Structure P
Amino acid sequence: MSRELSSILVGTSGLTLAAIAAVALTFARGEVASEHVPRIRRVAAVAVLFQLAHFAEESARQFHVRFPEVVGLTPWPRGFFVAFNLTWLVVWVLAIVGIARLPRVGAFPLWFLAIACVANGVIHPILSLAVAGYFPGLWSSPLVGILGVGLFRSLASATSASGRAYGVT
């Protein structure tokens with residue numbers, strides 16, 4: 001395996017864990033109740049807009065180089081970083097649009113968005129402390145984190161803890 005690919009896989013492993021948690025929440029919590037869809041759409045749309053601003057800050061300040069270096073990895077190709085982030089932004093927009101029609105499909109990306117936003121709100125200040133200064137993404141991360149908490153709470157209140165909608169007991 002190339003050093004670059006290894007760096008990407010190791011460097012994004014936290015997001016892999018977030019995706020696993022999002023899958024678990026999707027099945028454990030069940031389907032989003034239709035009466036909650038408008039609020040979830042609003043909160044998620046604002047979270048996506050701020051996640052886009054966060055990505056722009058990270059991109060402009062070379063997060064794809066600095067983050068891997070701080071954790072002892074090889075920098076990521078800019079093309080990978082841009083494609084990865086833009087892909088998730090598109091998936092989140094599609095989930096917002098489609099959650100009313102396909103609540104089971106739309107729930108996973110929105111749980112992932114909530115977790116990723118909260119993680120950004122925590123990790124970027126920690127990285128800034130670790131480097132004793134500004135770290136790419138720091139300025140937008142607190143608001144992204146707050147929006148993640150709001151989306152998480154909205155999803156939690158819109159779903160049942162039993163997951164009965166999926167036949168999980």
Structure Q
Amino acid sequence: MCNGRWSGLLHVRDLVANDRGAVAEALTLSLAFSEDEVRVALDMFDGGMNGDYALVGVEDEGSLRGYACFGKAVLSRSSWYLYWICVHPASQGRGYGRAIEAAVEESVRAAGGERLVLETSGRTDYERSRRFYDGAGFTLVGQIPDFFKPGDDCLIYCKVLA
């Protein structure tokens with residue numbers, strides 16, 4: 001979907017099966033995701049290899065620094081979900097997340113998408129992620145109390161791609 005391109009010194013590209021280990025490492029070492037969440041993210045990576053989802057990543061100096069998993073919302077005309085975005089913790093704070101998010105937007109627009117929707121946790125340890133989404137232009141549009149477990153709300157964000 002992305003077909004590979006250079007953005008400054010960063011190479012943004014579609015992921016391949018050999019990227020699975022780097023994705024698993026980033027998810028695990030980030031400490032942001034539970035074992036179940038890592039398992040689901042890797043299942044979705046495998047689904048992406050089968051064409052069920054789009055997978056895009058950013059590499060620098062030949063190493064994958066982060067990735068995103070996204071896909072069209074079934075039965076919608078032009079809405080897409082951003083399922084996962086993760087940057088390896090050793091590479092955070094260097095603009096890789098922004099490069100990945102921009103590549104997702106570009107791919108969604110190219111496919112006729114008009115909006116991106118994502119869900120995230122309301123837990124305090126997800127504050128940094130929520131600041132990232134706010135800074136990327138997403139708007140909080142909904143909240144489901146105790147969705148993931150008691151005290152862990154589901155926050156729903158949307159970004160209209162004008």
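Taken together, the values in this text are just the output of simple stated rules run on the coordinates, not laboratory data. Keep in mind the model is a prediction, meaning the values are calculated, not measured. Cβ atoms are built from the backbone, for glycine too; each structure is taken alone.
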FRET efficiency 1/(1 + (r/R0)^6) of positions 67 and 139 (r between Cβ atoms, R0 = 25 Å, to 0.05) gets 0.55 when computed on, of labels P, Q, structure Q
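Computing relative contact order in percent (Cα under 8 Å, 6 or more apart) gives 18 for which of P, Q?
Structure Q accounts for this read-out.
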From the coordinates of one of P, Q, distance in nm of label points 7 Å out along Cα→Cβ at positions 99 and 123 came out at 2.9; that one is structure Q
For which of the structures P, Q does the calculation of distance in nm of label points 7 Å out along Cα→Cβ at positions 107 and 131 return 3.8? P
One of P, Q was used to calculate helix-only ellipticity at 222 nm (-39500 (n - 2.57) for each DSSP H run of 4 or more, over all residues; to 500), giving -9500; which? Q
